[in-house]
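Once you scroll down, you'll see the structures, which are given as structure tokens.
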Structure I
């Protein structure tokens, strides 16, 4: 068994496998690895329940832990996905929100397991980090009015 030195551990109530399957089906370079069952009863489960699921999201190693309802996710942790164009932005946003997730502001959404995602077009990042601070502010101000990012509106705001 090859154990990574650093891995993101995500706490799920009881559906780490479902989350991992969704991520593997939704994002490229994502997959499910080993699924481990509990060798004995534990506070929120029983012997032979799935306790951890190894998976990758866009190449990032993760471990889903079925830890029970004791802890909830917050926006303090999120996956930020850099998208190339509006089609890719729409595809990921719609997959997350359309699978029981919820919209938030400025390109943020949550999946049905409570994990936060930033679906961030590269064009947005380039616009608000531009050395042309007036153009960057226009793009930033446009983003602040959006839920899912509209690249053409960001580019129009940047141009003035």
Structure II
């Protein structure tokens, strides 16, 4: 099994957030890899990773980072693959990471999800690679239909909750 998506995080302390994407890929039966690489502490390894990802069969990179949050942009500067940045809430409620990832210079785009939004990063990555894969399109359709069913069920359950002044 060869990975088609790579999850990269600046530190293993980001794993509790990023495992949401990993669990999603497991559920969708999509091969992926997870590595810890730091733009500041292991820049040579980041460069080797970014420059070789496409040749290894990676189609989308999800890069998580907190604080200075340079990892997604550094990776994006070294590859033509799409990079999705996940800002991690480590300081300043994650706003520092969000702004560092989303404010990329012209020519070096990084798609960015919300703070700690690893699940959305996973879904977006799968949507990107599913454009040419009807089987993955179908899995995504089922996943989104299940989301709808959960809300319908929750609303039904709310209809049974009683309050003195509740009107529905």
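No lab work stands behind these numbers, since they all come straight from the coordinates. Not measured: the values here are computed from a predicted model. Cβ atoms are built from the backbone, for glycine too; each structure is taken alone.
Rank structures I, II by FRET efficiency 1/(1 + (r/R0)^6) of positions 87 and 151 (r between Cβ atoms, R0 = 25 Å, to 0.05) and report only the one at the top, that is, the highest. Answer by largest value of FRET efficiency 1/(1 + (r/R0)^6) of positions 87 and 151 (r between Cβ atoms, R0 = 25 Å, to 0.05): I.
Looking at mean projected area of the Cα convex hull in nm² for structures I, II, the greatest value goes to II. For the read-out distance in nm of label points 7 Å out along Cα→Cβ at positions 47 and 135, a value of 3.9 was computed from one structure; give its label from I, II. Derived from the structure labelled II.
Computing helix-only ellipticity at 222 nm (-39500 (n - 2.57) for each DSSP H run of 4 or more, over all residues; to 500) across structures I, II gives -9500 for structure I.
Each of the structures I, II was assessed by mean projected area of the Cα convex hull in nm², for residues 39-78 alone; the largest value belongs to I.
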